[in-house]
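Only the coordinates and a few stated rules stand behind these numbers; no lab work does. Bear in mind the structure is a predicted one, so any value in this text is a computation, not a measurement. Cβ atoms are built from the backbone, for glycine too; each structure is taken alone.
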Structure 1
Amino acid sequence: MAGMINEVSDKILLKYLLPANVDAQAQIGVYGANYKLAILMTLFIQMFRYAAEPFFFAESGKKDAKATYSRVMTYFVLFTLLIFLGVTMFIDVFKYFIGPKFWAGLMIVPIVLAAKLFLGVFYNLSVWYKLTNKTLYGAVIALTGAAVTIVLNIVLIPKYGYLGSAWANFFCYLSMMIISYFWGRRIYPIKYQLKKIAAYTLLAGFIYYISRAVTIENNYLAFLFHTVLLLSFAGLIIVREKRYLATQKAD
């Protein structure tokens, strides 16, 4: 129920909280169309979720289960960062899937993608309350996220419209991720590779910034530039992770 609130409340509240002089249906249409551009992230997270849950339970009895969960988290974040960069840097291609009349809302796409990334990390973190049979904790976290969603939508929509809804979505899943991490650390501690995850995330953020800051008028050159940036990030991941895995095998 809380999950449904997080996903649909923004569309409902937009209808009632936008100023009277704003075309609510048009705003909802723009918001919904651009929200759908996060579909690659959403699909990846859903596929991961369906595959990961039985995997987590199957691994739970093994001695190195927590180390496995940690590695899964790292590679999950790496894949979602690649999706984030792929969609945002090639937004001039993806935007044609929704049509010119919705392009005014393209600024919410990075926000929604980041929100979905946080949600995916939350699903990863959920291993602690599922394996310890403390699913009530998960419900409390989800309800907290729902409360954040509703409150921020009420506060932000009248002033910022659908941009406020996007940020409400962002902070909802960010709060759920943070609460789950610290709660889980007390009950079922897992040594996640936080420094590595943070380093890759900062690098991805820097690459995203560069892609936005550097303006190239020629579409073909811009496409080439963004391709080089994305492949450089992917290449760096492959090289560094191969070295890491080699050292792990050597040990």
Structure 2
Amino acid sequence: MSLQSYEGTNTANTRSLLIIGCSQRKRSDPGLLPAIIRYDGPSFLVLRRFLRQCPSKLPPINVCILSAEFGLISQHHLIPYYDRRMTATRAQQLRSGVLAELENVVKSRLYQEIFISIGRDYLQAINGYETILPANLNIRIASGSLGRKLSQLHDWLYGKPPDITCGLPKSLHCHKKNQIRGIKVALTPQQVLDVAYQALQTDDQEFTRFQSWYVDVGTNRVAPKWLVSQLTGLSVRDFTTKEALRLLAQLGIEVKRV
């Protein structure tokens, strides 16, 4: 991972602040690394991918990391490898220092919005943040499961959900292109919904197990992988969410973001 990819972020005109929790998964390189490179959990993979793909995004985003070891630090802060988990007790120990540093950060430039993506214990370390942030600041806090939080982080960074049709052929004739793991699905959109309606009569709530995407089937929101499983007979473990989304797009089924 090249340090130069992240050193050039110009925060002079920053209007957005991202506060992200540190991750248990870290690069084990000896010596010191910038925090944004040392931490290697899913949220940091999403963030680094965004910074690589959109290096000239204006206004730029300032990133602060809430660390169980070091408190609230800049993405450029040099840190060693360590192993420490955030607990409720540790969050209380860090709280006063974290709030003081957060106040310094928001006073350093005119922010318009803050996106906070941290775990439950980490939230205790910033408890009371409302009293130190400007009243006109737009604050968003990611919620739900890890998958939901990653989706919300992605959409906030890019300003939109990912394009699920990326890479699909221009001509999407269901009798030619619609297949997944070697199984062809030649159904019209109405036939797909008919299959879903029938499956809902006997399903035991498996269809509700979605995180980031869903399909409207009457008054129910169903998981895309569940729907594709009903169409193909494949287990949901046999294919990825991305494959399911692409197949449904090819079939003309609208998939919505949570």
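Can you say which of 1, 2 returns 0.30 when FRET efficiency 1/(1 + (r/R0)^6) of positions 94 and 190 (r between Cβ atoms, R0 = 30 Å, to 0.05) is computed? Comparing all candidates, it corresponds to 1.
Which structure, out of 1, 2, was helix-only ellipticity at 222 nm (-39500 (n - 2.57) for each DSSP H run of 4 or more, over all residues; to 500) derived from, given a value of -27500? For helix-only ellipticity at 222 nm (-39500 (n - 2.57) for each DSSP H run of 4 or more, over all residues; to 500), the value -27500 is produced by structure 1.
Can you say which of 1, 2 returns 1, 6, 12, 15, 17, 16, 13, 10, 6, 3, 1, 0, 0, 0 when P(r) over Cα pairs in 5 Å bins from 0, in percent is computed? Going label by label, the one that fits is 1.
Name the one structure among 1, 2 that semi-axes √(5λ) of the Cα gyration tensor in Å, for residues 62-181 alone of 37, 18, 13 was derived from. Answer for the origin of the read-out: 2. Consider the structures 1, 2: one of them gives 29 for relative contact order in percent (Cα under 8 Å, 6 or more apart) as calculated from the coordinates. Say which. Structure of origin is 1.
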